[in-house]
1. Work out the source of 14.6 here, i.e. which of P, Q, R gives that when Kirkwood radius over Cα pairs in Å, for residues 138-233 alone is computed.
2. From which structure (P, Q, R) was semi-axes √(5λ) of the Cα gyration tensor in Å, for residues 154-193 alone calculated, if the value obtained is 30, 11, 5?
3. Have a look at P, Q, R and say which one yields -22500 for helix-only ellipticity at 222 nm (-39500 (n - 2.57) for each DSSP H run of 4 or more, over all residues; to 500), as calculated.
4. If you work out distance in nm of label points 7 Å out along Cα→Cβ at positions 18 and 58 for P, Q, R, which one comes out largest?
5. A value of 14.4 was derived for mean projected area of the Cα convex hull in nm²; which structure in P, Q, R was it taken from?
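FYI, it's all coordinate maths here, none of it is from the lab. Owing to the predicted nature of the structure, the values given are computational and were not obtained by experimental measurement. Cβ atoms are built from the backbone, for glycine too; each structure is taken alone.
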Structure P
Amino acid sequence: MRRSLSEAAGYVIDQLDRLGLGVPTESRLRRMYSAVCNSDGTSRGFIAENDPEFNTALEALRDFSQLEFFFDQVQNEPRRQEYFPTLARVVNDSVQPEDDEQNSPGRDAQAELFMFAVCKNAGISPLFEEPDITFDLGSRRTGLAVKRVKSVSKLQRRTREAAEQIVRSGRPGAISVEITLAVNPENWPIVTNMPENKVRHWWADKMRTLVSQYDGYRDAVVRGIFLHEHCPVRFGTSYALRSMTYAVETAKDPQAQAQWDELRRTIVGGLPNLVR
């Protein structure tokens, strides 16, 4: 993140205000902003773990980082009004995601905005249209169905729903699933003394174990599935957001597998703060 957390918070709130999308005082984004910024917009500085606003600040790190990434990708886009329906939903939800066991329209919208920004960063001309996002991949218009799953037990059902969306769209495509809360229902940050490459190896092993528990992923039009987790990680005394992505091929034939290879390279190349 190029900006500090307080700068990112101010930037996101300012972008929403410029678009005429008010951020109410009681909304999660405004409460997160107040956790990391003073009333005059300056930074509150270091927030200790015993600070009453510490957990809110951790959520601010996650959410403002993702929204900062989105606005950086679209700030010079002439068709910004097309994003209004999705952006209008993003201020909703509780500050702590685990408090929203049922409906979470704000963070569901945020998952779509994040993947739209990934596609934009990858240079593949995304649009918000069925199945959720479409983009140019070579000479083909390709679809991406975006889900946010809050429990592992629902992962297979939600991926099947996403596959049905892709079928209805009439385009080949892939599925993006944000699994942050599903694999970490207590919403704990990662606190470790391990080097970052070992943290990522540990996470990849966790994803392999998760995927091995399920079958039925293979589908005629679904080329693959991207699993994403966005987690604050403490290195030393400071926290940083780490967004980790695991790609699962579901293609059924060599031509579809070749399309998946191209799609996977493209999407992975558009991720922020990419570490392979």
Structure Q
Amino acid sequence: MHPRIAGLDSYGLFMVLAIGAGVLAGLPGVIRSGISAARFGVFLVITIVFGLGFAKLYFIIEQGGALTLANLEIAAGYRYPGAVIGILMAMATFGSRLAPDISFADLVDEAAPALGTAMVVQRIGCFLNGCCFGTVSTVPWAVQFPSSSLAWVFHIHNGLLPPDALASLPVHPLELYLGLASLAGTIFSLWYGSRKTYPGQVMLLYLAIDNGGKAIFESLRFSYVRSLQLASLGLSVGAILILIFKAIGVRAERLAPDEKLIIS
């Protein structure tokens, strides 16, 4: 764990890096959409504010506002489902005004790789910060966090370690698992972008993959949060259902007889 890098808070540093990486990943889509630099700048600021704001709001609501040992990550507490909701709301509300030449569905398709890239980078920051750690494990890749880390504090508080322990027990590197889920969604969205059959399909596939993986991995979180797992599951299942209904609709259109051939 490296909570500080070159004197800077690693979580905050990687949040800035994540935003920068997301912007770079989204630039090709910006160029394709024809958004002016000025409008893109405004839209970017609004999207970031909505994303971070809703991520923090989700965390505060989830915790009930109680500052207890169970939520020591309040200083860095952001929840991904809240960020997704905030970003989509920002795009739905301001997209038509700041990017009038691109539909909302196409806009979110372009945003999928950017969102995924940002989350991959941020999960590295989570790992360095020591938050979002997993349950105690004996798998070969389990990691131990040093004294004063959140894992160390939680293990001592739960009676799993003596107060003079030098490190936490080995735990699942949940942060990296979640990063891999985002990476899988990002790679797939980049590959499928030119192959999509209708607007919005890329973002739906990204949400299905990323949040599906996240819903599975959430069961390994040391401080298990049922609502967080259900939120990820809901986003994934919702995206999958829309994909299925859209696939049925597309297939029905292809099978429908050409009206020009109908003899009246």
Structure R
Amino acid sequence: MRMANNLPIGVHFLRFFPHLKKQLKIAHYKTTPLQFMNKAAGNGLKNGVALTAMSFFVVSKAGKSLWLLIPLFVLFFGFFVFLELMKVKSAIAKRRKEIDQEVIFVGRYLLIKLYSGRPLLNALAETAKSRGVTATYVREIVHDINTGTSIETALKNAIEYSPSEKFAKILFYLNNALKIGVDVTKPLSSIIDELTVQEILEVKKYGKKLNTLVIFYMVAAVVLPSLGISLLMVMANFVNFAIGLRGLLIITMFVAILQFIFIALFRSIRPMVEL
């Protein structure tokens, strides 16, 4: 593992992932693309060797050619490297959901500060002191401005590396208003109203999807298992087929897995809104 972190073995993979640098920055990973790929390759190498060694006994016992271990190692290695890359995308998706859940609240808070006569920089600074994930991104914008970056450049960088399209829209309208030289409250109020309508539509779409999914859930996870087991017990008595404890445990496990799948589906389609 130490060798994987010191030697640039991941440099050969970087050309296949040209957007990795941007993705790492969006996910707030405090590492360079080369360090990340070295770590991913190291994990893939370590776990690939371990699983290939375990597969050796299975392959040799089955009487298969040991050359089969080579594609198995490549498969294991690629899987664990891919798993590290998926962690980055998962972190981005998590941040996107967290920001989308509170982006309208932050936008309204910023708008109130501007209506009260605060300059944009002071309004951003006061917004950065509030709680939440979005306030962290606003705090970074304020930090860039305080270290000498112009407001337009700081907003442009925040737009580029924002994991949330909704938050990027608010910053885009603010930046455009500054460039044009118009009052920022009007475009900010307009985009907040637009995002509010968009989230209301998302809630309505969620309601329609939920109705359909509930029907499938009632049929596949409630009706079919209960009626299916009853019919199976009746038919088993007719054909003198005994369903033992193992069979019942398998059916129970299948139903439990089906329940978890539906729970995951319900969570995945739920819109992250805070109206």
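1. Details: P: 14.6; Q: 15.3; R: 17.1.
Here the read-out was taken from P.
2. Values: P: 30, 11, 5; Q: 38, 7, 5; R: 17, 13, 5.
Of the structures listed, the value fits P.
3. On the way: P: -13500; Q: -22500; R: -26500.
Clearly, the read-out refers to Q.
4. Working: P: 3.2; Q: 1.1; R: 3.8.
Ranking P, Q, R on distance in nm of label points 7 Å out along Cα→Cβ at positions 18 and 58, first place is R.
5. Values: P: 14.4; Q: 17.7; R: 22.7.
Label of the source structure: P.
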